[in-house]
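Listed next: structures, encoded as structure tokens.
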Structure 1
Amino acid sequence: MERDSIIYKFRRKLQIAAYCILPNEIMSKFYYRIVLHKKLNLVDPKTFNEKLQWYKLYYCPNNPLIIQCTDKYLVREYIKIKGMGKLLFSNLYT
């Protein structure tokens, strides 16, 4: 589907509205069902994909280190604090 088609634009607007209205758990279950054709079990995850979804929903949003390391500028500060600043290419972001 081309990105400039009317159908694509309408579908994207619906996706954005759904993300604003529905909780993350429901959206994850919905997309898991669409992509993998299976029901997502977040209560007792068995497969690697289920465990990744659980990790993404319940662990990552509450861990300040993960949040810091997803930012490309804040992760550089973290690396410098840990004494590994010599591994950074300083001319890339200056």
Structure 2
Amino acid sequence: MAGQMRRAAYVHLPVTARHEVVVLPFPGRAPAFVVATGGTVVTFTLPEVPDTSHVGFARRLADEASRYAAEVERRWRGLPALAQQEAAV
């Protein structure tokens, strides 16, 4: 095959009254990161021996979650999104 097409999965999880985000540490093995909304659960797990790419993914996940939290709080307070505010400057 000349070029392989990469498959991508997109999951839309609407936040409901029954949402949860949790890290489950396990002694002697990799932790799990769980996002649950309603009846849908998404779990991120690592191989037993993580490498640099796994550390990078975890850091990017933390950074994006922090940005998401900031945007949610701005919306809750009635402030413009950061991207809109930066564009106006």
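Each value in this text was obtained by applying a stated rule to the coordinates, not by laboratory testing. This structure is a prediction, so every number in the text was calculated from the model and none was measured.
One of 1, 2 was used to compute helix-only ellipticity at 222 nm (-39500 (n - 2.57) for each DSSP H run of 4 or more, over all residues; to 500), and the result was -12000. Which label is that?
2
Looking just at Rg/Rh (Cα atoms, Kirkwood Rh), which of the labels 1, 2 belongs to the structure with the highest value? All intermediate terms of the calculation are to be shown ahead of the outcome.
Details: 1: 1.12; 2: 1.06.
Greatest value across 1, 2: structure 1.
State the single structure among 1, 2 that was used to calculate relative contact order in percent (Cα under 8 Å, 6 or more apart), giving 15.
Derived from the structure labelled 2.
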